[in-house]
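So, here come the structures, one by one.
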Structure P
Amino acid sequence: MSRTAVVLGYTALLINDEPEYDNLEGAWLTHEDFVVFHRVAISENHLGKGLAKKMFAHIEAYARQNNINSVKADTNFDNPAMLYLFESCGYHFCGTVYFRGSPRKAYEKVLFP
């Protein structure tokens with residue numbers, strides 16, 4: 001029996017590696033190690049099934065497993081789905097960062113062991 005893998009979602013994770021976050025217009029909640037994630041995407045055929053929220057939970061679990069208590073991310077000001085996810089998953093708005101001249105809303109969630 002042959003099985004075909006289906007990609008349901010994608011994100012990029014980095015640890016302590018987002019130089020633009022040093023230029024935040026605002027204030028981060030912490031200044032210790034952090035996991036940052038970018039480019040969250042869910043397959044169009046699987047939107048609305050809570051997969052992005054599950055992805056957030058896995059990212060947070062990964063951070064905890066690596067003894068990192070902060071997760072940071074950002075999104076466009078006009079991305080209501082991602083803005084809602086940040087708020088509903090306990091992320092706090094910390095300020096504005098700029099990528100290639102475009103402003104983005106930056107968020108952080110502090111995790112506790």
Structure Q
Amino acid sequence: MTDQLLLRRTVIAGETAPDDYVVIWDGITIGRIHRPAGLPPGRPHVAWGVAFPGKPQPPKHRGHCADLDECKRMVRLVWSAIRPTLTDEDIRTAREYEANSKDRPWKRPRHWQE
């Protein structure tokens with residue numbers, strides 16, 4: 001296992017958006033950083049969130065920042081508190097979830113037919 005966090009472009013219905021990333025730890029999606037649409041002027045313009053599959057996400061594990069770099073720092077800080085609490089069973093379950101989630105609606109190609 002690694003402690004490295006990676007950013008990968010978010011793909012929804014086969015498309016990407018500018019400044020929209022999923023956060024990956026050791027092959028498991030643990031978060032997202034993106035610019036939400038419709039924020040009023042004067043509000044921070046980048047949102048972040050960290051959630052481990054199968055675990056609740058408390059409000060302090062998400063928020064808004066002024067820029068991408070500040071969001072990255074917040075994600076690392078929150079992840080550094082979550083990671084030591086995970087058991088091998090938590091990680092195994094999350095890997096199973098990732099492997100079985102390929103057919104989720106937001107991961108389907110845009111031309112998906114049912």
Origin of the value 24, where relative contact order in percent (Cα under 8 Å, 6 or more apart) was derived from one of P, Q: Q
Name the one structure among P, Q that mean count of other Cβ atoms within 10 Å over residues 20-27 of 17.9 was derived from. Q
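Coordinate-derived values only; no laboratory data. Since the model is a prediction, treat every value here as computed from it, not as a measurement. Cβ atoms are built from the backbone, for glycine too; each structure is taken alone.
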